[in-house]
Structure I
Amino acid sequence: MLMSEKNPVYDTRVEVQTSYVEEQSDPEEHRYVFSYTITIENHGEVPAKLLSRHWYITDADGKVQEVEGEGVVGEQPYLKPGDGFRYTSGTVLETPIGSMYGSYHMLADDGTEFETPIAPFTLSVPNTLH
């Protein structure tokens with residue numbers, strides 16, 4: 001059974017913090033490196049495992065990268081109710097501004113599969129956006 005609508009039994013939430021990685025970036029070569037730290041928390045009633053991720057990464061020119069894969073940073077965290085998992089990853093854009101959004105595919109202990117949406121967030125070189 002795949003759940004996608006909001007259900008308090010299967011309630012995982014995502015918080016994102018981003019930063020520009022200046023020392024790995026090279027604006028003259030159209031290389032802008034960003035890191036993002038994700039915190040995913042299980043506010044639901046059932047333990048769940050993060051099986052996979054699905055990202056859409058868009059730069060300021062409208063170029064979209066789609067990224068799918070198992071787990072996050074080589075792990076498939078298992079979250080009991082009240083547990084959280086934090087990790088840091090990164091992406092490279094050809095423009096100083098972009099955005100990301102996506103979802104995590106989860107499997108609850110009761111066998112229910114559900115999606116945890118990741119709301120769009122901005123990647124931006126400091127002082128680029130006002």
Structure II
Amino acid sequence: MGSVFVHVGVRATNLQESLRFWRDALGLQVVAEHPGHSDLTDGHHNFRVFQHNQAERAPHVRGMLDYLHIGVRVPDLAEAAERFKSMGFEIIWDGIDGGKPYDPATPPAESFKVEDPDGIAIDVSASRDQWPGVEL
């Protein structure tokens with residue numbers, strides 16, 4: 001039997017600001033809240049956001065290095081882009097596979113990258129064919 005991917009966890013510098021990104025801008029549903037972390041879901045996977053309480057974090061690396069990135073599919077790309085922008089989250093790239101710098105005057109046509117408050121790059125697409133092997 002093969003493994004089933006069910007959980008991702010990230011540590012947030014500011015838990016409430018990260019929840020504003022993951023819950024309010026991206027649309028994941030909060031299913032449990034505990035002191036120091038919250039569990040969110042898309043209905044298929046668990047996404048836990050922890051408050052970072054250890055030694056001072058090293059500054060994150062912004063931009064296109066995206067050594068950690070997460071891909072999400074949204075039902076309406078233009079609506080998602082507008083929601084991120086209206087909430088103050090910057091779209092950093094138009095496209096996710098060799099795209100181009102984002103032009104705010106032109107909505108993304110196929111996909112875009114946006115960063116969470118800690119610099120994790122999120123690949124946002126409306127295409128069901130973006131990631132091979134995904135059947136949801």
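Bear in mind that the values in this text are calculations on the coordinates, not laboratory data. Computed from a predicted model, the values in this text were never measured in an experiment. Cβ atoms are built from the backbone, for glycine too; each structure is taken alone.
Side notes on the structure shown:
- When FRET efficiency 1/(1 + (r/R0)^6) of positions 19 and 43 (r between Cβ atoms, R0 = 25 Å, to 0.05) is calculated for each of structures I, II, structure II gives the greatest result.
- Looking across I, II, the calculation of relative contact order in percent (Cα under 8 Å, 6 or more apart) that yields 30 traces back to I.
- Origin of the value 0, where helix-only ellipticity at 222 nm (-39500 (n - 2.57) for each DSSP H run of 4 or more, over all residues; to 500) was derived from one of I, II: I
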